[in-house]
Structures are given as C-alpha cells and as structure tokens.
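The structures considered in this document are given below.
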Structure P
Amino acid sequence: MKLIQRIGYYLGGFSMGLIILAFFLNGKKTSCSYGPESRVLKNINSKHMVFSKKAEDDILQLNTDSVTVHTILKKGSIDFLNSAPRKKPCGEYIIFDKTENKKEIAITVKNCDSIATIIAVKAID
C-alpha cells in the first residue's frame, strides 16, 4: 500500500470519527474545564448561591445588580494570591472582572461543600 493511500484511509477514518462525535455531543452541556481557574469557577457556579447581608448592601452601594455578580462569577478571573483556597471548613476565593460600564469589581466567595456564599462585593480602583 502506498503512502498516499494510507494517508487517505487515515483521514477518511478520522473525519468519520469527528462526524460521529459531533452527533453524540451535539446539544449536550459538555465543557473542558481543566485549568485550576475554570474548575473553581465551575465548582462555585454548580452550587446553591447565597448572598450575605453585607454583600447585598455592597451591591446596592455599587449601583449594580445580581445578574452582574453572576456574570462575574461565570467569566471572571480568580486572584489566587489573595485567596485562601485551603481554609477550613470552607475555602475563600476573590473573583474579579470588569462590568459593562468599565468598573472593575471584586467578589469574595466562601466555597463550602454544598453552598457558595458571596461575602463581599467591592469596586477596585
């Protein structure tokens, strides 16, 4: 068998495999969250979210809403240097991102086993 035939068979099988995978994974909520930041964000967002009284007051003072907070929790960046992920009994993470009006907000989240509590919401200057 010539080299060009081998390459042709390989590419044919590879493309059929991709098509089969596309049919199996179509419409499913699959994600590839392998990095530490995306794993933590996925873990936090999969839990029941609770706002502390201080966080609710902070949201009112910043003139923002809970939708913005949830967007930051989905797409934000984690400050691992200032976070305490191994704190007992629940790890604390600081997640920050910019809002639509170019204001940078940092959210402190306490990540327990079954619940994620938003402790504070602050504007970063």
Structure Q
Amino acid sequence: MAEINGNSLREVGKTRPILEHITNKWSILILTVLCTQPARFNEIRRRLDGITHKALADALKRLERNGLVNREVLNTAPIGVEYSLTPLAQTLQQPFIALYDWALEHGPALERAQAEYDRTHAEALL
C-alpha cells in the first residue's frame, strides 16, 4: 500500500477521476451489497433503502462500464438479470469492508461531532 505524503499528493490529479467513479454514495453501497453474493436488480434495490429505480439503473450501468460489475441475463421466465462483482471489483472488497466497519464503529462519534458543531454555531448566530 502506498503511503500518502506531501510528494505523493502531486499524484492526486491522476487518482481523482478513478476515485470519483468508485466512491460516490451509491457505487460504494452497491459494491458492498455485491461483495457477499450476486444479486438481481430488485434485491439490490431492497437492500439499499432510499435508492430510486433510475439511480440504481444508472449506477449499475456506470459500474459495468468501469469494469466493476458483471451483468448476466438469466434464462428464466420472466427473464432476469443478475449482477456480480468482476475480479477487478473484488480487489475493492477489503477496503470497502474496512470502510463499512469504520462507519459502524465511528458513526455515533461523527453524529455527536455534527450535533456539537451545529449547537455551537447556532449559538454564535444568536
């Protein structure tokens, strides 16, 4: 793993487009859902409370275009489509699991910090 230091930050311009493709809210959540097993569209949608049909369809197309998601048409009646991770996306499993675990562990502290900030800045406006 590369270390981040002042010199390596010159490379940030090279990483930005890539990170934008994989770190938007829905992409991370979709890839996290698919980390456990392949899933159909409606199953992914049910597991991602709040995502619209259009947002999910657009995100899956973007992930497929970026080589992170496989789309397989199933020979069922009615025809179904199943999504799974590509080998490239599987290399993101550990970082996403770590990020997910971090969010579960530190989410309450983040919420407390937000509440404290809002409280102190609301008082400053009075």
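5.2 is what came out when distance in nm of label points 7 Å out along Cα→Cβ at positions 14 and 110 was calculated for one structure; which of P, Q is it?
P
Further, regarding this structure: So helix-only ellipticity at 222 nm (-39500 (n - 2.57) for each DSSP H run of 4 or more, over all residues; to 500), computed for just one structure, reads -20000; which one of P, Q is that?
Q
Here is a follow-up. Of structures P, Q, which gives 170 when volume of the Cα convex hull per residue in Å³ is computed from the coordinates?
It traces back to Q.
Where a number appears in this text, it was derived from the coordinates with a stated rule and is not lab data. Source: prediction; values computed, not measured. Cβ atoms are built from the backbone, for glycine too; each structure is taken alone.
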